Every structure is written in structure tokens, then in C-alpha cells.
Structure I
Amino acid sequence: MTPDETGKLLAFIGELDGRRLTPETIIAWHQVLADIDVDDAFEAVKKHHRESTDWVKPGHVVYLARGVRDARLQREAREKGLRELEARRRRRTGMPEEVRRRIRDLFKRPGEV
């Protein structure tokens, strides 16, 4: 997450709980959240506010964002696995062109080209 993204996240949090936003606050939070994906952080804040009335702190965001990330990665892996299975199925059921041509030739009527 960039410092600008951290500022946007804090602005969002401020809209939810009325906290005052200062440049120092952005810097401090950014030092904790720099390695967190911004989309995961926003989802974490939403999750926190849906489930808790506690004042959200950087540690809450880190903890919940990791859960959001893990769920996303599992979902992506599952979807990738399904796509790979489908691709393998297609490869197994796909006939080589030579075989298809021979089958077509078997069913040609006399005189057909």
C-alpha cells in the first residue's frame, strides 16, 4: 500500500468513526500497513465495522486483511484449478485432426469430395 492509499483508507475509516486525520497519523499507519494490499485493507475495515464496535487500529486491519487475502488466494487457486481441469479435459477429448479426417472419409458417400 502506498502512503496515498493509506491516507484514503484512513479517510474512509474517519468517515465511519469520526476520527481526526493528520499527516502524522497517515505516516504512522503507513509504517504498519505498507505491505498490506490496499483492497484487502479496505475489505478488512469493512469487516471490522460490520462485526465490531471497537475503534479500529492498525493491528485489526493487518489481522483481518491477512484473512481476506488468504480467502482470496484460496478462491483464486480453486478457480485456477477448475480452469486447468477443464483445459485437461478438453485436451483429452480433443481428437487429432488426422483422426477426424479419417472418420470423415469413412462416412463420405461415393463420389463426394
Structure II
Amino acid sequence: MQEDLARFGYSETELQNRQYNECFLSLMEFETSRAREFFSRAAAALPSEDRRAMAPAEIMASIYRGLLRQMELDKFRIFEKEYQLSKLEKAARIATQLLKSFLNLPPQTSV
């Protein structure tokens, strides 16, 4: 994380003071891209025979992707508000992942 802060010119002090600026926005865009890459790699590495056993992890990944997307669309206003999915959206994501698991469909590889 230290390297990322330095790379984008955003200091620990700014982070501690919850300062929102262009450096912070660039940092968050980079970290979002990194998170998406990790999600994609994890999904690609999951053997099809393990998909049913990993249904809970896939459900959580889907929820995390949704939260990440909300933050991104809102330009990462994380110091001003908390992000959450509605109960309906969570239920839809749970149902979708359970159905994919039951049908042994490949997991989602992007946000």
C-alpha cells in the first residue's frame, strides 16, 4: 500500500485526514482495477468441480463487486458515506450465484 500511495502522490496524512482529491481518486481507480484483476484471476482459477463448494465465496465476491461498482460510479466518496446493496439486490445476487452453482456455470470474471 505504501508504494501505491507514493505512486499516486497521496500521503498517509491525507488518508488519515480523509482528504478527497485528484490523487486519492487516481489511487482508488488503480486499486479498483487491481481488485477486478484479482476477482478475475480467482474466478479463472476455480476448477469446475469445485464451483458448488465455493458457492458462498462466489456470493460474497458478487456482493463485493456490486459494492465496488457503486463506489466507482459515485467517484469513491467513501469518506462521506457508507455503501451498501439493497436487500433486493443482495437477494438477486445470492439467487444468481446459487443458480450458477447449481447449473455449474462459470463464475463471473468481471465487475
Structure III
Amino acid sequence: MQALITWLRWLLLAALLLLMLVMAVEFVASNTDLVTISYLGYETPEGSLAWYLLLAFVAGGLLGVVSAAFVVSRLWMRNKSLGRKLARRNAELKSLHESVIKGSD
């Protein structure tokens, strides 16, 4: 059953990626207007509006992934640190518990 679910997930992901690819190709094909982008004195060469928009979309996605990776890595390191602290506290608690048991004998 687990293998079937995994296979269906991969199939759904492949279908979604194919749909996105088809939509991107159709977007590029239907937006062929040539534009020049000017920003802070820099002008891009004349190019298709669709390509510039797709480039901005991909760049934004990559920036999002990179920033999320930094946040996740910080949280992962904090989790490891707290895990070590918990292990030390558990060891201390165990030793205190054992000393109380020995003291009551």
C-alpha cells in the first residue's frame, strides 16, 4: 500500500510539473511583445516580455528557497543544541534520582 501511495505521489508531481511546463510554454508563445526594462539607469536589451517575467518569477523562487534554507538551518542547529541540553539535563536528573535512592538505603 505504501508503495502505491509513493507511486501516486510521484505521478501527481510529474503531472503537475508537466502542466506547469505546458502553461509556461503557452505563456511565452502568447506574450511576444518586445520590451526594454529600465531601472536605476541600467537598460536591458530589448526582449520578450514573457521571458523577463519568467526570469523574475524564477529568480524570486530561488531567493525564497535560499532564504528558507537559512531559516531552516538555523532552526535545525537550535534544535540540535536543545537536544544536547535536554540530554545533559536528563543525565543530571538520573544521577540525582540515583543518589536519592542510594541515600534512602
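Read-outs: derived from the displayed coordinates by stated rules, not from any lab. This is a predicted model, so every value here is computed, not measured. Cβ atoms are built from the backbone, for glycine too; each structure is taken alone.
Values for this structure:
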item: Given 21 for relative contact order in percent (Cα under 8 Å, 6 or more apart), calculated: source structure among I, II, III; result: I
item: Which of I, II, III yields -25500 [helix-only ellipticity at 222 nm (-39500 (n - 2.57) for each DSSP H run of 4 or more, over all residues; to 500), calculated]; result: I
item: Given 0.75 for FRET efficiency 1/(1 + (r/R0)^6) of positions 14 and 38 (r between Cβ atoms, R0 = 30 Å, to 0.05), calculated: source structure among I, II, III; result: II
item: Origin of the value 1.06, where Rg/Rh (Cα atoms, Kirkwood Rh) was derived from one of I, II, III; result: II
